[in-house]
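Alright, structures below, take your time with them.
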Structure I
Amino acid sequence: MLNIILRLVILTAGIFLASYLVPGVNVEGYGPAIKAAVLLAVMNLIIKPVLLVLTLPINILTLGLFTLVLNGVILWAVGWLISGFAIAGFLPALAGALVISLLSIVLNRFV
C-alpha cells in the first residue's frame, strides 16, 4: 500500500514539474494534481495495455517511440477529464508526458 502511495506522490510531482517546465500544461492546485495523478495511474493500468496491443505494429516500426505518443494521448485525455488540469494541445501533452515519464523513471529507481 505504501508503494502505491509513493508512486502516486511521484506521479503528482511529475505533473507539477511538467506544469512548471512545459508551457501549455496548467495545474490550478494540489487537488487537481492529485486527481490527475490518480486518473493517469488508472488509465495507464487499464487503457494503456490495450492501446499498446492495438498499436503494436507501429510501436515495432518506431522501435518503441510510439509509446511516448500513447503517453501523450493519455495525458491529454486526463487534461480533458479533470477540471483544474488543462493541456493546451497535443505537443504540450507530448512534452508533459516526456517530463512525467523521465521523472518517474528516475525516482522509481530509488523506490
Structure II
Amino acid sequence: MQQPLQMTFRNIDPAPALEARIRQFSARLERFYGAIVACRVVVDGQPDGAARGGLYRASVDLRVPGAALASTRSRAGRQAHDDPYVAVRGAFDAITRLLERHQQRRRRQAPRPAAA
C-alpha cells in the first residue's frame, strides 16, 4: 500500500484485538491485489438501548489505480451486527468481492497482444 492503513472508530473504544484483526484482513487484501493505493476502515458503534450491548457497522474504502471502491453493509436487515468482529469480517468480504470484479473488468479491458 502506498499510504498507511487508516482505521477510524466511532462511538466505540478501539480494541487492540480488533485493530489486529483489521490489519490481518488488510494484509490479506494486499496479497490478493498488490496495487492498492489506500485503505480506510471505519467501525461505528451504535447504542441500541440497555437490552443489547449495541450494534456495530463497518465499512472499507479502497483506492486502487483507476477506481475507488467502497464496501458498506447496508442491506435491509444487515445494517448492523451485535459483534464488531462480524461487522468487520462482512465489510472485508464485500470489498474482496468488489475488488475481484474490478480485477476481472480490468483483465477484459486490457489490450490483447497482436498475433504475429
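What follows draws every value from the coordinates through simple rules; no lab data is involved. Because the structure is predicted, anything quoted here is derived from the model rather than measured.
If relative contact order in percent (Cα under 8 Å, 6 or more apart) is calculated from each of I, II, which structure is the one that comes out at 22? Matching structure: II. Of the structures labelled I, II, which one yields -26500 when helix-only ellipticity at 222 nm (-39500 (n - 2.57) for each DSSP H run of 4 or more, over all residues; to 500) is computed from its coordinates? Among I, II, the structure yielding -26500 for helix-only ellipticity at 222 nm (-39500 (n - 2.57) for each DSSP H run of 4 or more, over all residues; to 500) is I. For which of the structures I, II does the calculation of percent of Cα pairs over 26 Å apart return 27? The read-out was computed on structure II.
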